[in-house]
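Down below are the structures I want you to see.
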Structure I
Amino acid sequence: MKIIQKGKLKTGRYSNEMILKELNVGRNDFKTAEKSIMDKNYKGATIQAYYAIFHAVRALLFKAGYREESHFALKVAFRMLKDVFNTLERGMNLREMADYKETFSENGA
């Protein structure tokens with residue numbers, strides 16, 4: 001993957017403490033975004049909500065063994081994880097069809 005070759009996405013082992021820290025930062029940003037909405041500070045709320053999402057996704061990346069070097073790299077890496085999710089979901093659907101409905105095919109296999 002080019003993003004790894006360019007050093008924008010690094011592989012490694014990331015501790016549970018790092019993962020929890022990212023989740024906590026995200027939670028705090030989300031709470032601040034909620035407060036900003038109540039204060040009608042919509043620009044601040046938008047930025048804070050983005051960072052809540054950013055840190056939650058970053059925690060997922062750490063859990064998967066990756067660390068990004070930019071916001072763009074985070075987006076690319078998350079897309080990669082989404083592809084893994086889609087593959088799992090497709091496999092799950094095919095398995096359920098084969099298990100419960102006796103519906104399967106060479107193509108699905």
Structure II
Amino acid sequence: MSITLTEAAARHVTRYLGRRGKGVGVRLGVKTTGCSGLAYKLEYADEVAAEDIVFEDHGVKVLVDPKSLPYLDGTQLDFVREGLNEGFKFHNPRERDRCGCGESFRV
């Protein structure tokens with residue numbers, strides 16, 4: 001099982017944590033919501049919880065709870081700029097369908 005980051009995502013997280021002055025990495029998970037059933041959760045993490053599964057890529061830790069991991073296995077986290085917009089993008093090989101608004105997905 002694995003979660004990876006592109007170099008762009010790792011650079012963004014590292015810069016943000018440096019400006020923030022604290023943090024150990026990012027926490028990635030899923031929550032039940034939306035028309036397709038699941039949505040990604042992403043937040044900066046200040047500590048590793050006992051139940052977290054920790055992946056490290058390009059020097060950045062990605063923390064995942066055990067319940068979310070089956071939905072996220074193989075996911076690559078990217079940071080993209082599209083025109084004036086920028087943000088994280090999830091490349092999940094388990095994703096089978098996405099709702100029309102792009103906020104939720106189904107495996």
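All of the numbers you see were taken from the coordinates with simple rules; none came from a lab. Every value quoted in this text rests on a predicted model; they were computed, and no experiment measured them. Cβ atoms are built from the backbone, for glycine too; each structure is taken alone.
Per-structure values
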| read-out | value |
| --- | --- |
| Answer label among I, II for the case where helix-only ellipticity at 222 nm (-39500 (n - 2.57) for each DSSP H run of 4 or more, over all residues; to 500), calculated from the coordinates, equals -25500 | I |
| When distance in nm of label points 7 Å out along Cα→Cβ at positions 5 and 29 is computed for each of I, II, the largest belongs to | I |
| Computed 1.7 for distance in nm of label points 7 Å out along Cα→Cβ at positions 13 and 77 - originating structure among I, II | I |
| Comparison of I, II by Cα Rg over 2.2 N^0.38 Å - largest value held by | I |
| Structures I, II, by distance in nm of label points 7 Å out along Cα→Cβ at positions 45 and 93: label with the highest value | I |
